[in-house]
Structure P
Amino acid sequence: MTRLTLPDLGLRPLCPTVIGSSAFPGWYAYFQAEAKEHPERFGPVDLEEALTDAVRIALSDQLNAGIELVTDGEMSRVDFNLGFYDYLTGLRPEPIPRRLGPPAHDQRGMYTCVAPLSAPQGLGTIAEYRRLRGLTDRPIKMPVPGPFTLAGRIGGGEIYPGRLAVTEALMPIVNAELRALVAEGCRFLQLDEPSFACHPDAPGTFIEIINRTLEGVNAYVSMHMCFGNYRGRAVGHRSYAPLFPALLEANVDQFALEFASRELSEIELLKDIVKAGKAVAVGLVDVKNLWVEPVDLLVERIRTCLKFAPPQALHVTPDCGFSQTARYAAVQKMHNLATAVAKVRQELGL
């Protein structure tokens with residue numbers, strides 16, 4: 001299989017992009033809450049109109065800021081992955097054990113398997129892609145949650161003996177979704193697998209899961225691995241080092257990694273990644289922080305990255321999605337990121 005390259009996709013060196021989600025406009029967050037609380041008040045046309053308008057805004061925010069590889073802002077999703085459980089059959093939702101006190105990952109929904117897992121209608125990303133493709137001719141990135149991360153909210157019950165068995169059941173479902181996106185014309189896919197960064201104890205098993213999930217997927221594939229961002233909080237020890245060098249055997253074209261919130265800790269790993277023939281989307285904007293990084297700081301961060309990787313192997317991104325970030329801050333962070341890229345490109349004559 002001939003692998004796509006970034007030039008094949010019309011993407012320039014140091015391409016400024018996003019990870020996936022955009023900050024929800026205030027009106028849309030209110031609308032979603034109302035639609036959930038009073039579903040009888042809204043028809044399918046109302047829901048689709050609001051969703052499409054929200055996607056238009058997310059796209060406009062990105063384009064106005066200078067983002068070159070765009071997403072739909074994940075406006076139809078709950079967090080980056082929680083909405084996908086609505087597409088799976090064989091699940092029973094469980095009560096949330098803690099509702100009071102500081103928000104954290106233990107307040108996310110959990111499920112138990114009561115029948116073998118399936119997704120008869122897919123995972124919903126085809127509709128997302130078609131909606132966004134109808135609004136822009138720009139290059140599109142489609143994020144899809146990986147099977148191990150999806151399995152993290154699912155207990156096997158009497159159907160599966162543990163998380164790896166649940167992962168095994170989800171692998172063909174995710175693979176089918178990725179192939180369907182390619183068949184629709186999507187050329188840039190992002191597999192979201194933050195759980196492996198937070199559970200790095202079995203990297204060999206991780207690589208096998210990733211490579212089997214990507215079998216027959218003929219697209220440029222980026223794999224996003226952060227350390228969690230639910231309610232703006234990390235969930236695991238924030239180090240990629242335990243995954244190396246095994247991670248380099250993953251059959252992906254690019255790694256999308258979190259560096260800004262860690263003050264560029266482990267940035268030297270870029271050298272090993274590039275040596276293995278892969279690209280890196282370097283997270284240089286902290287989505288957990290309301291403070292907006294100045295352009296000059298982002299320029300210096302890009303220059304630091306260039307000590308370990310050539311510009312042709314680098315995309316420049318936030319650490320994670322902006323779904324937990326105030327919109328005004330997210331928009332300015334994207335603008336400063338793209339401005340910093342433009343300055344460095346000018347310095348390099350790109």
Structure Q
Amino acid sequence: MEQKTLHRQEQSEGGQDQAVTILAIESSCDETAAAVVRNGREVLSNVISSQIELHKLYGGVVPEIASRKHIEKINPVIEEALCRSELRLEDIDAIAVTYGPGLVGALLVGVAEAKAIAFASKKPLIGVHHIEGHIAANFIEHRELEPPFLCLVVSGGHTHLVLVRDYGVFDILGRTRDDAAGEAFDKVARAIGLGYPGGPKIEQIARNGNPQAVLLPRAKVNGHPHDFSFSGLKSAVLNYINSEKMKGREICREDLAASFQQAVADVLTHHLLDAAETVSVSKLAIAGGVASNQMIRGQIERACEEHGYQFYFPSPIYCTDNAAMIGAAAYYDYQRGVRSDWTLNAVPSLKLGER
């Protein structure tokens with residue numbers, strides 16, 4: 001179990017005189033997490049129990065194993081989050097939980113736990129969309145950030161371009177048609193023998209590679225300029241590997257990783273800036289696990305500076321799956337009167353904006 005660095009602010013956010021403190025739970029994939037968040041932007045505690053070392057043995061997340069590990073860890077993680085916040089359950093105003101999208105078994109553990117706590121403590125229950133949580137991660141460290149803004153959500157399971165019109169009000173401008181960017185990272189890492197998790201490992205060896213060494217495609221979707229497609233890029237990497245092996249040539253993994261990473265960065269940067277011009281916003285943000293990639297984030301940041309956009313991104317601890325982002329999103333749902341009843345269930349394919 002890992003206690004992440006806390007982010008605190010001295011003043012309440014959202015113009016509310018009465019503080020609202022939320023206990024949030026996240027278990028959509030392979031991280032068991034709980035956090036206590038006040039007024040959507042003040043993180044009192046943020047505890048994450050990671051399963052990465054366990055799933056490394058299998059080259060990726062095994063859903064059944066992830067679910068069993070969530071059951072084992074969820075109570076201690078919640079207890080630790082409350083302890084670190086120096087609050088008791090009686091001090092909490094609402095219970096929030098990720099209910100989709102994600103792995104159904106993993107989601108069910110968190111949902112069942114949140115419902116039980118809310119029922120026993122007579123607290124309101126708020127189901128939160130996982131992608132909405134990633135977007136809200138930007139509010140934690142950027143107290144000046146308010147809608148409207150454009151957010152690029154890039155993770156292992158999602159690649160979305162989202163116009164945030166208001167708190168909890170979203171327009172999806174583009175999404176991946178096949179592989180998510182993070183999924184492509186994992187698959188390419190496996191193909192070149194790096195193992196799991198692919199994103200950090202590709203980023204590490206790419207630092208010593210030439211990003212122009214291997215010519216790789218930057219795909220576009222005809223008729224849908226804001227949509228993404230990364231399966232062709234992944235296939236191009238596999239074809240290159242097979243071609244070089246057939247020719248008896250040794251593959252430079254550093255050059256291939258750097259070239260692949262550059263191709264992903266170029267697509268993400270182009271799509272974000274193009275969408276920003278289309279909807280005429282001045283504030284751009286990124287979120288999700290891939291947003292912690294320093295090379296990709298740096299390229300987008302430089303492009304935003306060049307074109308006059310304000311750019312926001314969470315610290316790495318809020319990019320990967322965590323409960324603080326769920327608590328941040330839940331606060332604005334709470335203020336809008338959103339509540340879940342006891343029929344709340346896991347929805348593994350939940351779309352953004354659905355309830």
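Please treat every number below as a calculation from the coordinates, not as lab data. For clarity, every value in this text was computed on a predicted model and none was experimentally measured. Cβ atoms are built from the backbone, for glycine too; each structure is taken alone.
Comparison across structures P, Q (criterion: mean count of other Cβ atoms within 10 Å over residues 65-72) gives the highest value for P.
With mean count of other Cβ atoms within 10 Å over residues 257-264 derived from the coordinates and found to be 20.9, which of P, Q does the value describe?
Structure P accounts for this read-out.
-13500 is what came out when helix-only ellipticity at 222 nm (-39500 (n - 2.57) for each DSSP H run of 4 or more, over all residues; to 500) was calculated for one structure; which of P, Q is it? It was calculated from structure Q.
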